[in-house]
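Undergrad: Heads up, there are several structures right after this.
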Structure I
Amino acid sequence: MFEQTFKNIDDILHKDAGCGSELDYVEQTSWILFLKYLDDLEKDKKMAAELAGKTYKDIITPEYKWSVWAAPKLENGKIDHNAETGDDLLETVNNKLFPYLKKFKTSAESADTIEYKIGEVFSELKNRLQSGYNLREVINRIDELRFRTHAEKYEMSHLYEDKIKNMGNAGRNGGEYYTPRPLIKTIVKVVAPKIGEKIYDGAVGSAGFLCEAFEYLRNSKGKPENLSSADIETLQKRTFYGKEKKSLAYIIGIMNMILHGVEAPNIIHTNTLAENLSDIQEKDRYDVILANPPFGGKERDEVQQNFPIKTGETASLFLQHFIKILKAGGKAAVVIKNTFLSNTDNASISLRKQLLENCNLHTVLDLPGGTFTGAGVKTVVLFFEKGAPTRNVWFYQLNLSRNLGKTNPLNDNDLADFIELQKTFAESENSWNINTANIDSATFDLSAKNPNKKEEAALRSPQEILEEMKALDQESERILNSILELI
């Protein structure tokens, strides 16, 4: 049901002059979807309060409820044909609804409430649809969706992920919003967070890592129903934290988490790298870090002043931030360009030295080209724990028998061998160990050079191939002549 509805909505948005790409489709579908989801959430909360004999206080006032401005119903359950459309609907949405929702940011009791998040979302977004008739069609489609049962919410969250994935394939820097889901699932499994630990992503994007960690922890006791009320409250309020610089990614990240079931995500709209490392105190630190910071970005001189190792490379600044903000004994997994392992500039050497001396870099996953659609760079995942120096690094090189790409992406099976071998740091054709005593102390070069990979047979020269063909022809002629003699 959801999948076909999403396709129909994209077809409508494609016709609208205000929506030019998949990024716009996701943004515009998101805010309408969000308000419908919020309406269903309020219905559930009201019903739960009534069953418990309590009074429920509505978040949205009556005139701005979905059932009033968006989908007033007739007795037969159909949308009233007198519902606003065209210019009247645009007037209501742009000049009444959005200003009303923006005010939640200042009127909410605190930043960790869903009211505050509503205010944040609608302070950042605007309705881009220029045709009120197209907007009416989209609203009618979204009104058909239900988010009341766990199964419905689960399907919705996964299809929303697919939309974000499409946005990642759309160009215009869309790829920065999406890390392949099989890779995220693998990283979360290997890091294995626990309920009660604070999990952080300082380059949160569309919140894929936090959403997957939430799914992992929800099922950490067999199934979600086995969680205690204290566990649920911990997951809702004191587990997931993120920061995001870009407006659209920030909004998508918040909505993605809400659609996955985290009602008031602790995601802040800020430039993580503007924070001075010397200002980070023990109370600011996290138990687990999961992140894929932007590749190849460049930061201004004033931002670099916040870091002891000066570099314009965004990912290297993020890695310094993550090492500093991780608690002693904390665990991290960070995706970074594979050139980090071998770059010879002073900043890269200093950063590798810091990582090896202050943390136990126990695992490096070397990913093939094409893992990130459209990124055009090879990447590695660094798995480390803070508080003890590295003695041994286990490398795993993901060698696949096919080329990865948009139509042939990474899948769960591709990473199954890595997950299994990583448990014991076992050696194989694709994995090996390096003792840090054998690493060059001048360069701290960590290049992923696989000593166990079998040498591939060199390609034969055309001369050799022609010689063999000639010999085979001569042999065939000899056999035919001997047959003719027998006749």
Structure II
Amino acid sequence: MIRRTLLVALAASTLTAAQTRPAPADFKPSFAYQLLELSLEATARDIERIGARPTINSRELYLATAALYDAWAAYDAVALPSHGPVDRRPAAERTDHNRHKAMLAALRVVLEDLYPAQQDWLEGQFKDRGFTAGALAKKGSPEAVGNAAGLRIAAEHHHDGANQLGDERGGAAQPYADYTFYAPVNGPDRVLDVDHWQPIPFTLDSGLVVRPGFLTPHWYRVKPFALTRADQLRPPPPPKANTAQTKQELDQVIALNGSLTPEQKAMVEFMRDGPRSTGQSGHWLRFAQAVSRRDRHGVEKDVKLYFAVAAACFDAFIAAWDTKRAYDGPRPWTLVRVLYAGKKVRGWLGPGKGVGDVPAEKWAPYSPASFVTPPFPGYVSGHSTVSGAASKTLADFTGSDVFEDEDARRAGTLTELGASHAVMQSVDGQKAAADEKACDVVLRLPTFSATAEMAGFSRVLGGYHLQVDNVEGLALGRKVSDVTWARASALFSGKAKRP
């Protein structure tokens, strides 16, 4: 019960509605765009119900986009499905009507398999979009074709290592429970080895203090889309805590975190989870939708783009979690407390209180007390890895790094709840409200790569990561993208070898 309360609090702390650039007047969303919207809404609803679980959420959106792609591929002349044998439909059946019916049926199977608690709501959504269950019985109908594709995907992933069904030996009988016996070296209140991760206490709005463990430490066991192994691209070990590099990077985190501008606060909050909390995978799929609007995509481009981006994010999380599990690296929260013990450092004082000098043992990232730092090791940054992978995939798909999007928001509203909407600044702890207009920030996203750099560096600004976590994460993600894009494009062209 405590863990569910915590996760719901984490989700609530990250919900936001971004004001992105409006669609062109002549833009008509494709059916794939509309069904991705449904998938993102289902993910957001599940996060509101259970809490943010970025690894799991990335898998959910990968399977959803795979369902759309595989159903569509059955009605293409050359494309190969991502799961199972090809079920190539005759040329006479390759109509938009049939594609749409098949995509709807495939997505229905996958979403209801992933979100059983939402079945009634989902059934209503699919019915409203024209799904008729009676057509499933007709052999060769688009509904039957899509249903078969969805069933193949669901069945293949029931035992892909994620433990969706909670039936892996060694784990608790709960969906997605760890079955690899991970145990932290350090406790929440005691550090035995500063080079390892420490569970961090969270204080919920009710005042209850909880100490969440490593979220999905078994994720290195999940079968990837294109990587041959989770450790295929594993980066080198992070620097030890007692090195000059760590000291320099920790000083950078302290300095940045103690002097955040409104724009930097907006960056931290925007990249903390994304529009209406769909996880990093959902965040980058929103960016993919921005490309759809900009370039006025039809269903073929959309179904391929969303699948390629979601697959890159899925494999990026697997690679990042392999690295986190292998090195079990600490977060700045622990490093500041240990390396600066007994001293004062510059830090954020809490919602509406600005910044000032604080004992190292009281230093905290720019984050709500109910979500101090993501509950898993620091090296490498998951945000950076996923952003590196998704951004490169978008550039490869479009043939250009140019993005030219933007996001408008009010800085501080996700972190300084209970304080004035004005960004509270401080001189030696004396708070003074900045000009209200300073809180309205427009974040410019000129290129995909620059957006990924912003996402990664926002984690350093917020105090969640050292720069090495970010730099190595971005590099890892871009390498992952090279592998996933090669396989995705081979599937699109019909040249892929079956795994």
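Only the coordinates and a few stated rules stand behind these numbers; no lab work does. Model, not experiment: these values are computed from the prediction. Cβ atoms are built from the backbone, for glycine too; each structure is taken alone.
Undergrad: Out of I, II, choose the structure whose coordinates give distance in nm of label points 7 Å out along Cα→Cβ at positions 329 and 409 equal to 3.8 when calculated. Walk me through the numbers on the way to the answer.
TA: Values: I: 3.8; II: 2.4.
Matching structure: I.
Undergrad: If you don't mind, there's one more thing I want to ask. If distance in nm of label points 7 Å out along Cα→Cβ at positions 201 and 233 comes out at 3.9 when worked out from the coordinates, which of I, II was used?
TA: This value belongs to structure II.
Undergrad: Still on this structure, I have one more. Given 95, 74, 47 as the derived value for Cα extents along the principal axes in Å, which of the supplied structures I, II does it correspond to? Working shown, then result.
TA: Numbers: I: 95, 74, 47; II: 75, 53, 40.
It must be structure I, since only it matches.
Undergrad: Hey, mean count of other Cβ atoms within 10 Å over residues 241-248 derived from one of I, II reads 13.4; which structure? Let's see the in-between values first.
TA: Details: I: 19.8; II: 13.4.
Value 13.4 for mean count of other Cβ atoms within 10 Å over residues 241-248 corresponds to II out of I, II.
Undergrad: Looking just at distance in nm of label points 7 Å out along Cα→Cβ at positions 73 and 401, which of the labels I, II belongs to the structure with the highest value? Please list the in-between numbers first.
TA: Details: I: 5.4; II: 3.1.
Greatest value across I, II: structure I.
Undergrad: If you don't mind, there's one more thing I want to ask. Given 20 as the derived value for relative contact order in percent (Cα under 8 Å, 6 or more apart), which of the supplied structures I, II does it correspond to?
TA: Working through the options, I get structure II.
Undergrad: Given a computed value of -15500 for helix-only ellipticity at 222 nm (-39500 (n - 2.57) for each DSSP H run of 4 or more, over all residues; to 500), which structure among I, II does it belong to?
TA: The value was obtained from structure II.
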